[in-house]
Structure 1
């Protein structure tokens, strides 16, 4: 489960790399992925002592999704991205990847 959790957590960075290579100059997704990763890590650290069992893994994953998505959206807006459906889709996708990674990591203990 642990390697699978790392794979999911690495997906936003892989997408950022793909975007940077494709455009040649757009590195904003790296900052968004890094910020979402920080939000996910902070959520996991705060919930560390409470995350035992599959039900709590689901709750942690939900919390990570919300925090990582909000941090990703805020970071994208600070970088000058226009608020809209595109920013929501990218932020939610990044948040989903980190949430699945967190859930798998906790469930695998």
Structure 2
């Protein structure tokens, strides 16, 4: 449906928690090699799913959201729906594995 691009501590509530569409947020960092492997998977899912938006949040630049959601390891993908966390995928996973975890929570 949509690729929201980067979100940050200041617009997280409006863009993610306030979204009328579920949002898959990729918590990542520039120095994280597995994060760079997961990023294209997240973007592909965002292009293919009509009932989902995707966004990226750099943990080094946005400590508030990172702490708030207890992100201790990256990459971490969190699916937010109706302002709440509905699914979490930790570590580098392929597209099928990510979809297995998030699909039950969509529409």
Structure 3
């Protein structure tokens, strides 16, 4: 503790008369804030896009069948929209693909 006072006095003499407000303003001006704003906007857009996925909007039931995961919207696998995968996330992405896939019309 004997060295505290000399260190304090040395630091105090170095910052004596400094304009802290100007130093902060200068640091803010020199920073490339546009990059951070762009990055935040990009991340916001990604989150909004994810919220529009069919698996998020329609919330299919998700279940495990053996080693596979199934995302199902409808009464059963034959008449519903189905996604399968090795994980719940893969099943949901497969569900999104199935939701957007065109179905063939039966020929009369």
Given 14 as the derived value for relative contact order in percent (Cα under 8 Å, 6 or more apart), which of the supplied structures 1, 2, 3 does it correspond to? 3
Given that distance in nm of label points 7 Å out along Cα→Cβ at positions 24 and 88, derived from a single structure, equals 4.4, which label among 1, 2, 3 identifies that structure? 3
Re helix-only ellipticity at 222 nm (-39500 (n - 2.57) for each DSSP H run of 4 or more, over all residues; to 500): value -28500 computed from one entry in 1, 2, 3; matching entry is structure 1
When distance in nm of label points 7 Å out along Cα→Cβ at positions 48 and 80 is calculated for structures 1, 2, 3, the one with the largest value is 1
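Each value in this text was obtained by applying a stated rule to the coordinates, not by laboratory testing. Nothing here was measured: the structure is a model prediction, and the numbers come from that model. Cβ atoms are built from the backbone, for glycine too; each structure is taken alone.
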